[in-house]
Every structure is written in structure tokens, then in C-alpha cells.
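Once you scroll down, you'll see the structures, which are given as C-alpha cells.
Bear in mind that the values in this text are calculations on the coordinates, not laboratory data. This one's a predicted model, so the numbers in the text were calculated from it and none came from an experiment. Cβ atoms are built from the backbone, for glycine too; each structure is taken alone.
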Structure 1
Amino acid sequence: MQPGRTKKVLIVAGEASGDLHGANLVREMKEVDPGIQFYGIGGKRLQEAGVDLVARSSEMAVVGLTEVFAKFGFILNVFFRLKKSLGAEKPDLAVLIDYPDFNIPLARAAKKSGVKVFYYISPQVWAWRKGRIRSIKKYIDRMAVIFPFEKDFYEKAGVAVTFVGHPLLDTARATGSREEVRLKLGLDRRATTVALLPGSRDNEVTRLLPLMTKAAEILSEEFPGVQFVLPLADTLDEGLVTSIIRRSTAKVLVVADSIYDVLAAADVAVVTSGTATVETALMETPMVVVYRVSGLTYYVGRLLVDVQNIAMANIIAGKTVVVELIQDDATAVAIAKEVAEILRDDIKKGAIVEELKKVRERLGSPGAAKRAARLAVELLNSNG
């Protein structure tokens, strides 16, 4: 980097969770060095943090093979624009957040252009396609991981890695007690409450929310007065969510930007597998995890994925702490049955809460973004 030249960082967050964590990282990096300029891929939060967006993460996020095919042309175009920018913009550092099928090839291009690469939030190479570790070792200068078991995995492979803790430890908190947040959300303070978290992508909602609302109908018959609440992710089309809910006889309250208050208000949550299972675990809310993808994606996944559980809460615990209903097992009847068992059995519910407390303890201490930022700025300023 030339003396006196403004430091420039390319940052890529292709998912909603990456947008949140990336924004916190950018703010912390600017605390260390206010002169850094950022450009790349992200969402509303990264833009608010001062990143000049080339493309939005909502346009890039995909789940499963069929959706990849549908968006492949757009994603490829964005990739080549960023690859070209490595020469035109001459960034001093590339910060890549998860999103491996895009970011690992971009890391390769960055290294060929002489740009240092910092990877924050590891791809799940420990679960599937473990051969990618060779590319990570070759093209990534520094890895900052958020799960404790990832550190040993990367160290054994010879990757420079630091466990920084989970960034959600800084944000996963309610604005008040259960009673207070129920009042704030417009819920009955005393009624049994079930949270519905159908995912952060429209295709997840299309597949899973109808199952959740049908389960809500069943539960409404078994538990008179039960109330349902859905925190709307800012990546979702509210019209899509409300159109599905209107087709159900269950009354579901939709609230914006209140996931932690919703989880604090809930006796139990029905959660789509993904980052939300970690958020629910951190709030120590008992949950039933559900997931469905296309038949082709599921078949290929069964061949490639090498883990017993898919919910991160279970993977962190090293055992099945919360029930997972995957693919054909994810039915409205099954969801309602598992939720009902938790609501009826205080001992079972208490045992789940105790295990979720242990999950929280394993995720380190608050300050992940600050620790990761220091590593990133250190790499940015290094001469190697």
C-alpha cells in the first residue's frame, strides 16, 4: 500500500446474517481506523455502516440447487464485476463473510491480484465438501471463526485461525422481561405463546410457513387461547408472509425487527434451520427445528453432508438437544406434536433450557466483532 493513500476494503456478505455481522465488523474497523473506505456486497445494515454497495445480498442469497440455477447468471455477473474491481479499485484487503461458493473463488482471484484476504465466519467445510480446506489454506491469509470447534479443525489443516466468539452474543437480548415484551408486542401477558420463525428467504417461507400455520391451527384446538407471533426478517417480502397467513385460520401476529423480544416472549419456538437456531439458543427458548428443500437438493445433500444434526444449536452441543424435523418429517402434525410435548411437560422444557444455557457458554464472550476487526486491521496494515 502506498504511503498516504486511502485504505480500501472489499467486503462481501451474501446472506442476511452476513449483512448484520459485516456491518458490526465495519463499524469496529472504522473505530480502529476511521479512514478506511469499504465497497462490496451487502444489505441495508452494511449500507448504513458506510459500505458502497455493488450488489445487494438479498439478490445474491440462494438455498438449494434449483435456486442457484435461477440466479446463476446474475451472481456470475456480480462475481466478474468484483473480480475486475480487484485491478480497478485496488483494494488493500478483501473481507469475506461465509457465502463460500462465491467467496472462495473470489479469494483465489484476490490472491492472484496481490490482495490480502480475511475470512470472517467460516464456511461449514467441517460438515461437507471438506476438500475446500485446501483452497482456504492456499488463498486465505487469516480466518476468524465463531464456533469453538472450528479452531481445532483449521489449525490441524495449517490455516491461520482465531476463535473470536459468536457475534450474536452482542445482540441477542430482549428489551425487557417476558411480561414487558409481551405487552410491548401487543400480546396477552398470560397466554401460552409460540413463536414462528419461517426463515430469512422467500423460498424458505413459501415451503415452511404453510406448515407452521397449519401446525398453529392444530395447536389452537389443543391449547385454547394460545397465541402465535412471527418476527419479520427485513429480507422478506411482507406481502408474501401475510398472504400465507391469511390462508390459515390461526391468528398470527407479525412484527418487524423484534426477533429477540419475540423469542423472549415465547414459551416455545418453531424455527427454520439456520442462524435463527443460534439466536433462539442464545435466548434460551425451547425450540422445534424444521427444514425442507427441493428433492434434488436434499438428495445431493444427503450424499455430501457429514454431520448427524443440521441445527447449529445441536452441533454446538455435540448432541441432539432440540428436535429436528427435516424434509418429509417436517409436517404440520409432527410440528404440532413436538411443540405440544414441550408445552405440556415442564420437566422436558426445563431440561432443554439448561442445555441451551450450555450452548451459550460454549460460544465465548461478547466482543466478537471488535476482536475480528482488530485482526482484520492488523492484516490490512501488515507488509506481508
Structure 2
Amino acid sequence: MSKNFIFSSESVGEGHPDKVCDTISDYVLDACLTQDKFSRVACETYAKSNFVVVGGEITTKAKLDFNAIVRQAIRDIGYTHDDDVFHADKVLIMNAITSQSPDIKQGVDARTAEGKGHAEQGAGDQGLMFGYATNETPELMPAPIMYAHKLGWKLTCIRKSGKVKWLRPDAKSQVSVRYVNDQPVEITNVVISTQHSADVKHKTIKEFCIEEVIKKSLPKHLLTKNTAFLVNPTGRFVVGGPQGDTGLTGRKIIVDSYGGMGRHGGGAFSGKDPSKVDRSAAYMGRYVAKNIVAAGIASSAEIQFAYAIGHPEPVSVCINTFGTAVDGITDEQIEKAVREVFSFKPANIIKQLNLLRPIYRKTTNYGHFGKTDPDITWERTDKVAALKRALGN
């Protein structure tokens, strides 16, 4: 890629139909972990109009009222208006949950089994995961996705405060950033589409989004006289959420990660307990990459690793700093240091990041990375000193 370019990333609000489904799936996961931290959960949700299907594979000692969990998730999102077709108290719910396959269970459990070859906890599936970090924002996240999340978060905070009565839950945002010499220098375009009640004028929505959301969320020095603001560019957005579009768990993987700036292995996060490396190893990748950048070893870093189902060690680990490593340090040296400091065995990832807790509702919306909540352990930078020592610094 050229050093001078414009890069765009999008985010979606928690009322977006796909995010509604992610939220329900993570509510189910947290409910399981609250009662039984060793629950095995792979929860998928589908939503359309006034209909919700909750399915997947769950093995747990928890005693759950799935209908109540679904309704609470929808209520917390904000689908409670009298004119909502998709309404917390009115949706029809179908339960299609079964138990986890015993074939997968024997590979994941820390015990011997015929053909397994070891007694350690193995990966819950094959696949590849990426972690990424860059120093272009305080959160060590790419600027376009971080700014898009900030817009969505601001809209939600205002909506849930009750101060703007016409705001509704469904929303999308998009930010385009101009880079010069690989550094963000200007926001060229901002797009916000927010669902609203039928009685509000487009002019009111546009002025509100520009003055109260965009200008109060994005860095002032990056907004210029040339920045274009596109607010509800279709002119009207009354029908939204699962009434207007179908929702499905796991369809917003780029929104959930790095907005396209860092690569993605393809596995979704929400509804999966940490034995599923799609989720836990992606969190571990972010932890590693963030510590590399926080240590000043490189200004950008990406790690990729891959697993075989039932096997405890990754089959590959690869570091890429895109030529930004300092002091002549090679990516091979960084990889060696990373292997000394971190363990990528699934059981050790869970232990290092303390993942057997009901923390996943906090991750669902506005990105799984870049948050400051202390429960989001993969955002810590507590391995900086250890990495420096491993590199001989």
C-alpha cells in the first residue's frame, strides 16, 4: 500500500440487526458462565421482524430461562417503543439449542482419548487468528475504526439518556481518514445513518448529528473545512432493526476487529465460550500485538497464529511489523521474544486473560478491541518489560 492514501472503516450500533443477534448470543454466554464457568457455549441467533431463533450447541450445568434472556437483551438495546414491530415483550422466540458434540468435547477436554495423543486441553476448532495494534491512536487502534466506534457510542449514550426522544436503536457510522507518510492527517468523510421516529425532520437530524455527535466525538484537528458530512443520506430511516433487515450472529467480524486495517482469520466472536479459539486466540493476538507496540518495539504489529482442532499448540506463529520495528530488530527476533513471554496453548490463553468469567456482554458492541474496561484483559500492556528483556533491552 502507498504511504499516502484514504482508508475507511465502518461501525454499527447495538440496534443494528446483526448486533442485536450478537448481543443476544453474548447474553446467553454470560448467563451460562455466571452459573457454570466451565460451560461450553456456541450460541447463534437469527432475528427477523418479530421473530427470534436462538440455536447452537450448549453444554452447561446452568439452569436458564432462554426466553427471559432474549427479552432482556432486546430491552437493554432499546426496542421498547409502542411502534416497534421488533419489541422486547412481543417477539416470538424459537429455541433450537442442543448439546455440544461429544467428538469435539473429547478434543477440547484436558483428558486422554483414543486418537488424541495427549491429555491437554486442545483447540476447539482449526483456524487462523490475527492480532493487530498501531500507535496512531491512544488506544493503539487504527484511527478509522476507532473514530467510527466513537460516533456509534456517542449516539447510543445520548439515546439511552432520553434527552433526544426521536432517536431509535439502529445506526451505522463510517469514517474515512487521509494518511500521509502512513500517519492520519485529516478526516475526509463522515457518514452517520441513524434510525429515528417518523415525526422528526431530516434537517434536525443532520444538525444534531454534526454538532452533538461528530464534532463532540472526533479529534478537532482532523476535521477540516473540506470534511464532508453525510447524515442519513437516503433522507429517511424510520424502519430499522430486524423489522427492516435480517440479523444473524457473527456477520460483523470486521466491525468487531480492526475495520479492515488489520487482517482477520474469518472466525466470529460473539456467543462463543473461550475454549473456542476463534474468540480467545483473537483476544490473545490483540494482547500480544498491543504489548509489542506499547513497548516501542514497532509502531505497528500484526501476529497470526493457527490451530488444529484438539491440538494444544499452535501449528504456526508469525509476526509482521510492516518495516516499523526499531533499532534494527527483526520480526524473527520479535517472534522469538513473543514465544518466550506468552503461551498460546488454549488452556494458558484462558488462564493468562482470565476468560472464564461473564464479561462478554461488555465486548459485543463498538469493537472487541480498544476498550479501557479493566475486565477487558487483552487490552493490558503488562508484558512490555518482559518483551524488552526478552529482546535484550
Value 1.22, calculated as Cα Rg over 2.2 N^0.38 Å, for residues 160-271 alone, assigned to which of 1, 2: 2
Read-out FRET efficiency 1/(1 + (r/R0)^6) of positions 176 and 216 (r between Cβ atoms, R0 = 25 Å, to 0.05), computed value 0.85, structure in 1, 2: 2
Which of 1, 2 leads on FRET efficiency 1/(1 + (r/R0)^6) of positions 8 and 360 (r between Cβ atoms, R0 = 30 Å, to 0.05), largest value: 2
Read-out percent of Cα pairs over 28 Å apart, computed value 49, structure in 1, 2: 2
Comparison of 1, 2 - label where relative contact order in percent (Cα under 8 Å, 6 or more apart) is highest: 2
Parent structure of the calculated result 13.8, given that mean count of other Cβ atoms within 10 Å over residues 200-207 is the read-out and 1, 2 the choices: 2
helix-only ellipticity at 222 nm (-39500 (n - 2.57) for each DSSP H run of 4 or more, over all residues; to 500) derived as -15500 - corresponding label from 1, 2: 1
Read-out FRET efficiency 1/(1 + (r/R0)^6) of positions 208 and 312 (r between Cβ atoms, R0 = 35 Å, to 0.05), computed value 1.00, structure in 1, 2: 1
